[in-house]
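Chemist: Right after this note come the structures.
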Structure I
């Protein structure tokens, strides 16, 4: 339904504020009865209305029935989808999610990519919908900031990303992430939480994170953070001071 309408729901004051600050105009805004007297909620609803959004004040108990969270927020908005048509031509670091299924992980990847200055995030077919309510919340507003590209077949997407170097994340056997030159334009490919990446993907190499303790691996979101911030560290070290 979200894809058909090309719209998604952002719940909560912070998400709505972030969307408005990013220049996204909601189609509609809904204020819970208990949020009507909240000054910040009122300011955001008024700003959205000035931009052309339809605003509605809900009767008591209605927000609890329509919201996705157990404890409903006093404000939610319906925004148009914000994805980009393609990866920017001059991209230096792109994160590709290939069959990442957990919405919390996907949201963390978006938030990490935003914080680390990643140029784009690509969601391949089989990956959880990035506009899933839990993914939107987990992104903490970064969905509005990072160029997001929606694709289908991971093979085709990775072919299209040439001549970027394409590195797949693995639990064992990959090159130590700290030994890799991350200043080279790179597509970092994240796989399924349980099964990893298919062996048939057109990759130029594998990268791993050495473990000092007894944990088998990091989850997808955490692994993405380690790798993206190593890339950021190296890129910053090459910048003129």
Structure II
């Protein structure tokens, strides 16, 4: 079972170890839960079916959908859709129109909420993102990219949001930088995307049992731990072509 580094490696690794122990007891087999170094590693191992189950961002789910792999979408705040908010520091007075030569801090090239949706929005506005920023750096996690803003090492970033109200952005920011979220604010919102999800590659009968457990046993402790790790309320099976719009956005980039 493979997870992305989105939450920050220390936090994700500690939760992954606890999940591995609990899943092992539930399934009666040794379960190996790892955190990928990068989204590229995660995508490669999913598409090559070198893992049984992976939690992945929408960009990777979109490619997995093309391979007809089973995807369980994360449901948060009653919804399996979200959008991205472009973020800058309070007082910088940035807008989409004055980002020229600013420094961008992103999560990962394949992060939907932490890069792809934001770039897609800028291009929809007719902005040439190849020459827009003076620098673009990838930090591997939302915490890393947001801290670079707080430390004045970058000027703009992005984060997932489940609505377009200030409270929606504040909730997402506080999950990663705590009380320091007051130093940041949103300047624009993207269109919606299907949420991240658990991808089942079809490798093993044991993984199939895990999928059934996640969908049909709401009282299971391993399920509760997994939902806590991905900070979701429940999971729902993705419908055919749910991620079509994400594939279109990726093709445009």
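Chemist: For Rg and Dmax of the Cα atoms in Å, the calculated result is 18.0, 57, so let me know which of I, II that is. All intermediate terms of the calculation are to be shown ahead of the outcome.
Modeler: Values: I: 19.5, 58; II: 18.0, 57.
Clearly, the read-out refers to II.
Chemist: Identify which of structures I, II gives the largest calculated value of FRET efficiency 1/(1 + (r/R0)^6) of positions 28 and 188 (r between Cβ atoms, R0 = 30 Å, to 0.05). If you can, show how the numbers build up before the last one.
Modeler: On the way: I: 0.25; II: 0.05.
Comparing I, II, the top value of FRET efficiency 1/(1 + (r/R0)^6) of positions 28 and 188 (r between Cβ atoms, R0 = 30 Å, to 0.05) belongs to I.
Chemist: Another one. Which of I, II yields 30 for relative contact order in percent (Cα under 8 Å, 6 or more apart), as computed? It would help to have the intermediate numbers written out before the result.
Modeler: Numbers: I: 19; II: 30.
Answer for the origin of the read-out: II.
Chemist: Here's something else I'd like to know. So helix-only ellipticity at 222 nm (-39500 (n - 2.57) for each DSSP H run of 4 or more, over all residues; to 500), computed for just one structure, reads -11500; which one of I, II is that? The partial results should precede the final answer.
Modeler: Numbers: I: -9000; II: -11500.
So the calculation was done on II.
Chemist: Using distance in nm of label points 7 Å out along Cα→Cβ at positions 44 and 164 as the calculated read-out, with 3.1 as its value, let me know the right label among I, II.
Modeler: Answer for the origin of the read-out: I.
Taken together, the values in this text are just the output of simple stated rules run on the coordinates, not laboratory data. All values derive from a computational prediction rather than experimental measurement. Cβ atoms are built from the backbone, for glycine too; each structure is taken alone.
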